[in-house]
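Listed below are the structures to be examined.
Computed from the coordinates by the stated procedures, all read-outs in this text should not be read as laboratory data. Because the structure is predicted, anything quoted here is derived from the model rather than measured. Cβ atoms are built from the backbone, for glycine too; each structure is taken alone.
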Structure I
Amino acid sequence: MAALFPEWTNTAIRLAMLGMFLVVVGIPTALIIYVRTPYVTGQFFPVDQPVEFDHRHHVQDDGIECRYCHFDAERSAVAGIPPTEVCMGCHGQIWNNSPVLEPVRRSHFSDRPIPWNRVHDLPDFVYFDHSIHVNKGVGCVTCHGRVDQMVRVYQVAPLTMGWCLDCHRSPERHLRPKELVAVMNFRQADSRAREALAQRYGVRRLTHCTACHR
C-alpha cells in the first residue's frame, strides 16, 4: 500500500515544529535581551543640554562638589537640579559676558528656569529616595559613575530592577563613610570595614517589592 503522505512531509513537519519553537521561545527571549541593551536602558549615550556644562572643568579644575549644585541629595528623594541663581553665584562675576552662558543670563533675568534634560529617568512606578542612599554611605559614583571625567553626562548604570536588586542584596559592597560620598576617586575599603559601616549606619537588605514599588 502506498504511503498516504510523501516522504518529504516528515522534514516539513520537523521544520514547522522547529519554527514554532523558535517563535514561542525565541521571540520572548530576544525581547527580554533587547530591553536590557543600552539602546533601551539609555546607557552610555551623552545627553545634550541647553547650556554647555563640562563637569570635568567644574569638578576637577574648580573642585566643586556634587552637593553644591545637587543640594537636595541628602535631604530629599530627588537630588535636585541647581536653580539659575546657583550658576550666577559664580558666573555673575566669572565669564559674565561669555556667549556660551547667554542662556544662563537670560534665565536669570527673565526668572524662567533653564530647561535641563534629564539623564537618569526611572519609571513612574519606581520609588527611589536619594537621601536614604546618601545617608547610608552609598557614593555618587556607584550610580552615576565618574561624572568628573564626562564632557556631557550620560547614564552609566542600566537602572534595571536586576541591577537595583544586586545592590540591595549586598549593599555593603558599595558603602563608604558618609562624609566621603561625593569623592570621585574614593578607593573602597576592605570587606571588614564595609561591614562595620553597614552596622554603624543600620543598612538593611531590602529586597521585598514595597521597597521600590509603593
Structure II
Amino acid sequence: MKKLLLNASMAFALAASCLVDLPASASEVANGAKSFVAQLSDRAVNQIGKAQVSEEERANRVRALMQDSFDIPRIASFVTGRVGANADAAARKEFEQVFLDYQVYTWTKRFKDYGGQTLVVGNAMPPDESGDVSVDSRLVDPAGKPPVEVTWRVRPEGNSYRGVDIVVEGVSMRITMQSDYRSILQRQGLPGLTAALKERVDGIRTGKIEVPPLKAGSAK
C-alpha cells in the first residue's frame, strides 16, 4: 500500500511538473507582452515623468527602469554587430556601460520635459520567428499635437519580458543607432565608439548637447 501511494505521489509530481513546463500559447505571450508594456509605461509616467524630483534622482529612476525592463547587452550587441562580437570581453562590457549611460541621460532629458503625454497601448502581435513580440501604442499629447506611433519589440524572458527595440513612426531605434555607429566602428573599432559615446554623454549631462523630443515623423 505504501509503495502504491509513493508511486501515485511520484506520478502526480511528474504530471504537475509537466504542466508547469508547458509553453504558453502565442496569444498568451502576446497578451503578456501587452501587459508588460502597459506596466512599463505606467511606471515611467508616474515614477519619472510626473515625479517632482532632482535631475540626479530622475536619472537614477530611468537607470533602474532601463536595467529592469530592457535587454541592454542584447541591444548593444545588435548595434555594434561583428566588430563588437570580435572585441574582447572587457571592451564589450565597457561599451555596454557607456551605452546604458547614453540611454539613461537621453531619456532623463526627455522625461524632464514631460508635458502630460499618455501612452495608449494597442494590439500585440504573436511572437515572430525570432521570438520577439511587437506591441503597438500611441503617444498622445494633451495639447492636441499629432500622436506619435510607437511600437515596442519585447522578448519573453522566463516569467517576464525585456524590451529589445523601440520603433517610433516606423523607424527602429536600434537599427538607426547601428547605422549611425557603423562608420566609427569601421575606423576606430569598439574602443573608439565607446570614447565617442562618453563625450556625447558628457555633452548631454552638461547641456551642451540638446536631446530632441519624440514627435510625429521622427525617431530621434
Structure III
Amino acid sequence: MNKRSGTESKKKIINAALKVFTEHGYKGASMRMIAGAADISVGGLYLYFDNKEDLYLTLMKETFSDFTQKVSSALKDTRTSSEAFNLFITLYLNNAKEHRGLILIQGREHKFTFGMDIKRRFFIHQRGAIEEIIQRGIKSGEFRKCNVKEASKIIFCVLRGFILSLIVEPAALFSPEECSNLILKGLLKNNSETALGETNGS
C-alpha cells in the first residue's frame, strides 16, 4: 500500500466514523459498524486504528485540524480586523452547528472530559487567533486599546456558551451576526450617538 492510498483510506474511515458516531453515539457505535460504513473489512480497519477510542480521538484531531486550516486560510483574505472578527465568529458558530452530533456525544456521554488534551490545545489555538485579530485592530487604530488576553478569553467563553446551548438549551442559540455586532459595538452608545439622542430629545 502506497502512502497516498493509505492516507485516502484513513480519510475514508474517518468520514465513515463521523457518520456512525453521529447517528449512534459513541457507546452505540462499533468498529464493525464503522468498517461497514467505510466499505472495508474489520481487519483492514484495525490496520489503521487500534480500537474505537483511538479512532474517535483521531476523528477529533482531524475535525479540529480541518477547522483550524479553514479559518487560517479564510482570514488571510480579510481586509479589516472587523471583517476578520465577523468571519471568525461566523465560521466558529457554523462549525459548531455542523458538528452538533459530535458535540452532543461529548456533552451527554462524556461530560466534555473525553480527549481533554486535544480540546485544550484547540482552545488555546483559537484564543490565539482571536488575540491576533484584536492586536491587528489595535495596531491599525480600528479597535480601542484593551487587555488583549483577557478580551480573547471573554470572547471565546461566549462562543463556548453557544456550544453548551446546543446541548442544554437550543432556544438560547444566537446568530453569528448579532454575536459579532454586540461584541464589536457593545451596549453603550458612543459619544456621537449620545449627542445625537440628546439633540433629538430622546
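Numbers for the structure displayed
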quantity: Entry that produces -9500 once helix-only ellipticity at 222 nm (-39500 (n - 2.57) for each DSSP H run of 4 or more, over all residues; to 500) is calculated, selected from I, II, III; calculated: I
quantity: Of the structures I, II, III, the one that 1.4 was derived from, the read-out being distance in nm of label points 7 Å out along Cα→Cβ at positions 68 and 116; calculated: I
quantity: Distance in nm of label points 7 Å out along Cα→Cβ at positions 76 and 100 from the coordinates reads 2.7; which among I, II, III; calculated: I
